[in-house]
Structure P
Amino acid sequence: MGSTVEPAITLYNQESGTELNYRVLAVNRAGEGNPSATVTAVL
């Protein structure tokens, strides 16, 4: 799991050849937003 306060993040040490699922969840003073649609990638 990664987190950032920037509009982009670089994730390191992701396992190659494995199907990975990513979602984005925003949190701010107003609270927690809904998760984004899941994006699947194979590195």
Structure Q
Amino acid sequence: MICTIYIGKYITAQGEFVSKLANGLVVIRAGQNLLTGRPISKRAA
């Protein structure tokens, strides 16, 4: 599953979902890197 996260105030990253941490942060794999950030909520159409 593809997931988008906020890494900084204006920086987002998109990659394959790896795990969700106990504090609510999400870990994704972007290429060979693992990135951790706040998930971007899905909007209703």
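Only the coordinates and a few stated rules stand behind these numbers; no lab work does. Because the structure is predicted, anything quoted here is derived from the model rather than measured.
Out of P, Q, which structure matches 35 when relative contact order in percent (Cα under 8 Å, 6 or more apart) is calculated?
Details: P: 38; Q: 35.
Computing relative contact order in percent (Cα under 8 Å, 6 or more apart) on every structure in P, Q gives 35 only for Q.
Where does the value -0.42, -0.74, -0.91 come from, among P, Q, when log10 I(q)/I(0) by the Debye sum over Cα atoms at q = 0.17, 0.23, 0.26 Å⁻¹ is the thing being computed? Don't skip to the end; give the middle numbers.
Working: P: -0.57, -0.92, -1.07; Q: -0.42, -0.74, -0.91.
For log10 I(q)/I(0) by the Debye sum over Cα atoms at q = 0.17, 0.23, 0.26 Å⁻¹, the value -0.42, -0.74, -0.91 is produced by structure Q.
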